[in-house]
Structure 1
Amino acid sequence: MTGRERILTTIKHQEPDRVPFDLGSTPVTGIHHITYRKLRKALGLPQKEPTIWHMMQQLAWVDDDVHEALRTDAKGARPKAPSSWRLELTEDANYVYYTDEWGIVRRRQKEGGYYFDLYSSPLANAETVADVERFPFPDPVEDARFDGLRDFAEKVRNEGRAFVLGGISAGMLEMGLWLRGFENFFCDLHENRVLAEAICDKILELKMRYWEKALSLLGDLVDVVQEGDDYGGQQGLLISPRIWCEVFKPRLRQLFSHIRRCASHVFIFFHSCGSIYEIIPDLIEVGVDILNPVQVAAANMDTKRLKREFGDCLTFWGGGVDTQKVLPRGTPEQVREEVKRRIEDLAPGGGFVFATVHNIQADVSPENISAMWEAVQEFGRYR
């Protein structure tokens, strides 16, 4: 089977020849550039300076030779930045800073900093819907965003891999938190719902416009569309189920319905970190086909239970190995046993793409990555 055939077979809840394997098709199944350098060396590949394809998370673009060495089954792409924005790094004695296309300022510690964290929110002082309406949101459909995407998607199709197309931004909750600041937006959801919903509606509008143009340009080459929003923490949801159902559920339904109108054949991949068990039925209801990252160390996210209760409706793209403790701090044998367990839980009947729980972080050894990959090859065969 080709990688694309393997991915599509498992999404349709049939067993392919082996469990599909993903590294780097999305910015939530990727690898930190520090670990990527070590991985290339361990694979015996020429050393090269990684291309950073997600600045905030400091993710490396996974090169073709790594895809070939690991026999990945999917590749992906994201829209490019608008022509009006350029990445500019500034620094002081302790931090490196940049401002993204949304006006959000992020910073990374010079010493020991692996990621860029939120530093300044451009709508922190907004008080009214008019303030939101006056804000210079980026253009989601500028032609520059789509430069080269169709050529790349054709290349992926010719390689026999599935193609995953990413969205214009993070989800409505995350964007609200970043644009307003965490405390402000969480309070808005309770005390200033009109303002919170105005921000959500603007993000929804931009997403819908983006997907309409993106899928008109290359929808025939897209197998999976990737969206997401982080609703969970380690022990439960970040907001109450009531607020989630009132604010975010109807807008997700609207977004996914719009995507399906634009390209009825695509599968919808939705990323949401943490303990989100109690809203999984709602995510299925609004149109999610694929759930990621399946954060197995969070409360109520046991893979055997998730497969039993939702395996007929969802494909689990992730959950292959815990990245909080096992992959960074376990022994190769512990990694092997973890992979074996997750495959046994999630793979029967299809509906499983092997990926780590979120990205491979900067503190993971190449020995543990090798143990993970070898275990997938050993235990991931259906026949």
Structure 2
Amino acid sequence: MSLKNCYNFEDFRKLAKKKLPAPIFHYIDGGADDEITLNRNTDAFNECDLVPNILNSVGEPDLTTKVFGTEIDMPIFLSPTAMQSLYHPDGDKASALAAEKFGTIYSMSTMASFSIEEISNLSKGPKIFQLYIHKDKSITDDLIDRCKVANFNGMCITVDTIVAGNRERDHRTGFTTPPKFTLESLFSFAMRPHWVFNYFTNKKFELANIKHKTDKGTNIAKSVMDYINEQYDPAMNWKDAEYVVKKWNGPIALKGVMSVEDAKKAIDIGCTAIMISNHGGRQLDGSRSPFDQVKAISDAVGDKLEIILDGGVRRGTHVLKAIAAGATACSFGKAFLFSLGAGGQKGIERLLQNFKDEIRRNMILMGCKYIKDLDQSKIIYRK
């Protein structure tokens, strides 16, 4: 299988599985506990149907929308994801350049493999930064100040990862950052010599944005779960979030909102957007999917802030359903990480082109010329 044969999520997943050592593949692929929520995130889209209108003379549809104060060329963008150089040596560089080429947003994680400054100098496309609140509050101030200097377009505060979810696949594979070569994992790495060659001959793995604050995760190998539990602040509260909103003083979202009540609180502290997300089913297993919640949240606050659905998106029709239910746009992580692992920047570009083609084609089939034409009259729920 090659990139030219990758037409959907499962194709990219299969190709990435061939190229990535098992601990790294399963870190992308897995979820928390029994992975019920992981699977529900995508399954939820199948519980409603699209309702097209015919003979609307759509012509060429306009896929543009506006999020984080920035117009993007299609209503989907790359979610913030950590440690991208483990999946391909170009990591965040590949992601930023691919997003720029397609006129959409690249999102940088606090735990990125390249720094705020490196990516800012590389790409002039729209960028947002995902902030994790550490116990060391000086890290928060440092990251916000650097993003301002680097002219990032927006910020999101991840609020659903104050402790690590129980990711049992990572326990079994011994996944750590940076990777630790043990007797248990050695065979898997040895079977992927191209990955091993790239890992040892390219830039040394590091958590580039925070390496000057802590050695953990860069020079001291840690499981991601141990890193989260040691470094992130489990006492984080609404005052902490409000502090970040005011200090950033620009387009900003809370990432991890799953209830109407919390969406209203996000407005109260000054957020311009929310990301409806359960962290890809990697935190609280048994929770609702983002798509399950988008209609209720949109009905309550959709006229007051942007709503981004993050989680479970595998097809262009999922994007259309999310927007019809009330989302402004969607973001995705798992799909683009598999495309990164499958082929670097070219892999992500292939994925984004697939999504653009699917959204465009299905907008025409729906009889919708503009994103705003996708309203709640365009879907019917089966239950």
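Where is mean count of other Cβ atoms within 10 Å over residues 21-28 largest, in which of 1, 2?
Working: 1: 25.5; 2: 22.8.
When mean count of other Cβ atoms within 10 Å over residues 21-28 is calculated for 1, 2, structure 1 comes out on top.
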Output the label of whichever structure in 1, 2 has the greatest value of distance in nm of label points 7 Å out along Cα→Cβ at positions 93 and 333.
1
If FRET efficiency 1/(1 + (r/R0)^6) of positions 5 and 301 (r between Cβ atoms, R0 = 30 Å, to 0.05) is calculated from each of 1, 2, which structure is the one that comes out at 0.55?
1
To test your reading of the models, identify which of 1, 2 gives 0.15 for FRET efficiency 1/(1 + (r/R0)^6) of positions 109 and 149 (r between Cβ atoms, R0 = 25 Å, to 0.05) when calculated.
1
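Between 1, 2, which one scores greatest on FRET efficiency 1/(1 + (r/R0)^6) of positions 29 and 197 (r between Cβ atoms, R0 = 35 Å, to 0.05)?
On the way: 1: 0.65; 2: 0.90.
Biggest value here belongs to 2.
4.9 is what came out when distance in nm of label points 7 Å out along Cα→Cβ at positions 117 and 365 was calculated for one structure; which of 1, 2 is it? Let's see the in-between values first.
Details: 1: 2.8; 2: 4.9.
Derived from 2, not from the others.
Of the structures labelled 1, 2, which one yields 0.90 when FRET efficiency 1/(1 + (r/R0)^6) of positions 245 and 317 (r between Cβ atoms, R0 = 35 Å, to 0.05) is computed from its coordinates? Could you put the intermediate results ahead of the total?
Values: 1: 0.90; 2: 0.55.
The value was obtained from structure 1.
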To which of 1, 2 does the computed value 21 (relative contact order in percent (Cα under 8 Å, 6 or more apart)) belong?
1
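Laboratory data are not the source of any read-out in this text; all were calculated from the coordinates shown. Model, not experiment: these values are computed from the prediction. Cβ atoms are built from the backbone, for glycine too; each structure is taken alone.
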